[in-house]
1. The value 2.9 for distance in nm of label points 7 Å out along Cα→Cβ at positions 6 and 134 was derived from one model only; which of I, II, III is it?
2. Comparing distance in nm of label points 7 Å out along Cα→Cβ at positions 46 and 118 across structures I, II, III, which is largest?
3. 7, 30, 35, 21, 6, 1 is what came out when P(r) over Cα pairs in 10 Å bins from 0, in percent was calculated for one structure; which of I, II, III is it?
Structure I
């Protein structure tokens, strides 16, 4: 049985919620609770490895496990990116270039060894590991790109979110009206939803003086967690209904 969810509009809504929650929760741990980027990265990477192990050893799709791994890559990606860009002093542009290189290298090796970058028909453990490695790098990259757009580009939080949102809309149009590979469009959209989540997360958490909505990391994380939980429950209900109809 396929262990991955169908790529529908609800998938992308949940992805944006999860990545935005990853941004706010990562900032909550590293900044609001003042644990620091390095220690936060270690904690969240441990959480990522634990959830990933559960995902790799399961035999079918479990929405709670799957989205727990997505959330883990988002939170870990937030603190990892901040550690590279701020603690190590690499800066957003350099950090983004490094992460782009890691992501492209992962996709090339994946394509070479598995002969496909399909995200709906992964049959081997090795392919699944490539899948999650690419997701971790894409979510980490998205944080760096989102912070660059918000802080260094002059667009601000709202401007960065609007720019990325426009690019995502363009991908949707290309998907429906051209013959461009759907696999390529998936990975472009997957990468772009992370900076969209990063900039949207900043928009929710930052003060009015900094161009945000001033919900704070705690308030924003609670709101997003509630929305994501509701969507996961709905997906579980739909999955169980589908499985019962197939059995019948």
Structure II
């Protein structure tokens, strides 16, 4: 469903010069799988996901989403993905119903399709009691549920989650994690970016650790523990970061 080959993204800053945010990385993610992308702030996680979501063009390399190239067939890619980030980017003057309807129309859905799908999603996410409340009156957890609804209204086969639990209380974060797990059961291909090790341990079928734009290791949690027998995922993470920093 997702194939990333030799992906590189370079920025040019007037003060700092050339900045390689993503450095020749490779990975793939299948249907019914959660692929975790772990790394500290500035590691290149968000840049990678923005390229996957066609929000940013790669400098070099190839990225395919459900068979479509993110550069040559960006419109097709957007039809096949749902993107959720910690920054909701919601319109304060819209209600949840207006927001989700707007994104349904953008994705070419008919009014009947939108109504049927929206009612189903709102029921699953427990959004009925605030579906007609303006966004600027919603709590952080409500906004995150709305962001999920917006991302999945067109029932895309690929979901991209960039730090989806940042800023959420423990209960709401748990709800979001449960929904992501359910999406896997539905057979969706999921990219899950986080710096929360316990979330990755619970959710991810495969885990990639990225630092300073480089992919340091990729594999199942079991295989990572065999390759780097230092303890839990957090210890493995810090061991890889420490080793890379010495090079």
Structure III
């Protein structure tokens, strides 16, 4: 999607705020003993109250209102009734549609007290997301995102999960351009003012790859360990991004 007028921007900000609020409410409920299914049910109720529709359900018939990935699951986790445990990480991805406009956001959360290594993973991934998002200015090549994320991951001894990319959004949940979060200098296409995109790095402590679980949805780390993801939807500009999910 490319923003052409103030009305489009207002619609994008509206669905972005809904996704932001749902994610924040879910994150505030994360604690040992709470189940992903309880969190997802709350998300479904909040989306309905604000006239929004779950994007995973709408676009892919996903068996949940949101994606909730626990433990060695790094993305697209199906909400289940297994209680969260102290020391885990849980990733929550909220994407939704209202009035034909989509937004997408996500965050990884600590379940209770976590180890220093996992706190470092959260901090570095969050920081990499922000730095890459602010580097994604009009006129810059798409590879800028991957260049920034790769630099941050290498600096802190973490891995980037290959094959999980950032993307365009707005008119649909996943649109062009495809934006790798590993540096690929062949990605020479330039970002343009008004483009609506996400930046969502996936970093991990051990694995560089994932495999699809038997449920046909959940993506798990192939060598175990832990993964983290942070994501925002924003409008590309010549200066700072217009972040609609923050």
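Quick note: the coordinates plus some simple rules give every number you see, no bench work behind them. None of the values given here were measured: they were computed from a predicted structure. Cβ atoms are built from the backbone, for glycine too; each structure is taken alone.
1. Corresponding structure: III.
2. Across I, II, III, distance in nm of label points 7 Å out along Cα→Cβ at positions 46 and 118 peaks for I.
3. II
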